[in-house]
Structure I
Amino acid sequence: MHAWRIAKKIHALDRQGTGARLAGGRWNSLGVPCIYAGLTPEIAAMEMLVHTGNFLPKDLVLALCSLPDEGKLYRRCAVQNLPVGWDALPSSTEAVAFGDEFLLARSHLGMIVPSAVMPEAFNIIVNPAHPAFASVAIEIVRPFEFDSRLRI
């Protein structure tokens, strides 16, 4: 299975889930590490775009995460099985608790969830604490730059 990240070059190959651990996110609280990725490069770009603020960063790369293809390693979550407010802005405490429970259980390598940006697309929350994470490869594919027309 492939997943995609757009990140600053300095952080793109992080295998510890440091950014999410330090900042928290939709599916994790502060102190709980994970790696957020999209199942397509397009949703990875949209996710990064909504988090860039008023400027487009210049030091980004497109990274490919190669994950084991074993279906039992992943928990797939349909919208109807997610907590109320999972797509709220900012994220709901219920979504964070749901994600923390998943991550701390360490029963799956990844949780596949709809994107709050576009629920028809999917993200994966990768758990670096799961034993199968040792077989995950992350590589930088190329430099990534947003089209300047996306911001004024």
Structure II
Amino acid sequence: MDKIKIRKILKIAFVLYIIAVISLTFIVRETMVLRMPNSRGVIFEPFREVQAMIERPNHLFWFLQIFLNILFFVPLGFLLPFIHKRFNTIAAVTVTGFLFSYGIETMQFITSRGVTEIDDIINNTLGTVAGYMVYTVFAAVFPQMKE
């Protein structure tokens, strides 16, 4: 496959990823129970999930909460540099991951779906950075794929 075809596939993968994130965040989730505006769940305590993982007996639950939030955003950090050359720096990818996660958490608050958590923003941003790190390894092995 030539570079142009692969890049088109990666761009399609990016669009599908964004659709999947929005769908999983707002449509297909256990916490989709609508809350009344005065009972919105907002947790501003940073690293609460890490503390819970260490202190509470159900370590696996909290580990999965953290791990899956990180894993959920790895594709964003990996795919962004393929979309446009402006995302070829870790700073640009990190800011974009942060803003995308912040936007999701804000929409969860506005729509009363899910729980708005600072930990989600932190973990999602870490996932974006991890995805960019995977991209840098991939780009080193396949330099012809870089924008």
Structure III
Amino acid sequence: MKHRSRKDRGSVSIEAVLIVPAFLIFLALIAAIGRTAAVREDLHASVVAGARIASLAPSSQSGESSARTAMENQLKQDGVTCIDIDISINSYAVDLSPGQPGEVSASVTCTVPLADLAVPGLPGQIRLTETFSTPIDPYTQ
């Protein structure tokens, strides 16, 4: 049976004091990366849906309104929490005369909160932007 010397006593406590906080910060950093990736994926899904809905609308005005509502509903359904959100739809091409090519684009910017993770050096929030464009069919009215 091996005996510890007096000078080794308490070394486990000191190691735990140094290692546990570093491990917790590492876990919080992984959570921050996961949160941003999940929100980015949800933002992308919303702009794809918004651009598609706007491209199928009979007019640019109704398309923008329908797309905005669809994008907000998609983000709400996905549980995306944004401090600040900005949705933009550009559907002017829907009003072009038949035979002229064009595209509809949707963009969303979301400020994602990260302050609750309390990671030193990590900003309290991060701004994510996603944009998607889809062509309109030039031969429909």
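As an exercise: P(r) over Cα pairs in 10 Å bins from 0, in percent, calculated from one structure in I, II, III, equals 11, 36, 32, 16, 5, 0. Which structure is it?
Working: I: 11, 43, 37, 9, 0; II: 11, 36, 32, 16, 5, 0; III: 12, 29, 20, 14, 10, 7, 5, 3, 2, 0.
The structure behind it is II.
For which of the structures I, II, III does the calculation of helix-only ellipticity at 222 nm (-39500 (n - 2.57) for each DSSP H run of 4 or more, over all residues; to 500) return -5500?
I
Computing mean count of other Cβ atoms within 10 Å over residues 16-23 gives 13.2 for which of I, II, III?
It must be structure II, since only it matches.
So if we calculate distance in nm of label points 7 Å out along Cα→Cβ at positions 24 and 88 for every structure here (I, II, III), which label has the highest result?
On the way: I: 1.3; II: 3.0; III: 4.1.
Looking at the calculated values, the largest one is III.
Bear in mind that the values in this text are calculations on the coordinates, not laboratory data. In this text, all values refer to a predicted model and were calculated from it rather than measured experimentally. Cβ atoms are built from the backbone, for glycine too; each structure is taken alone.
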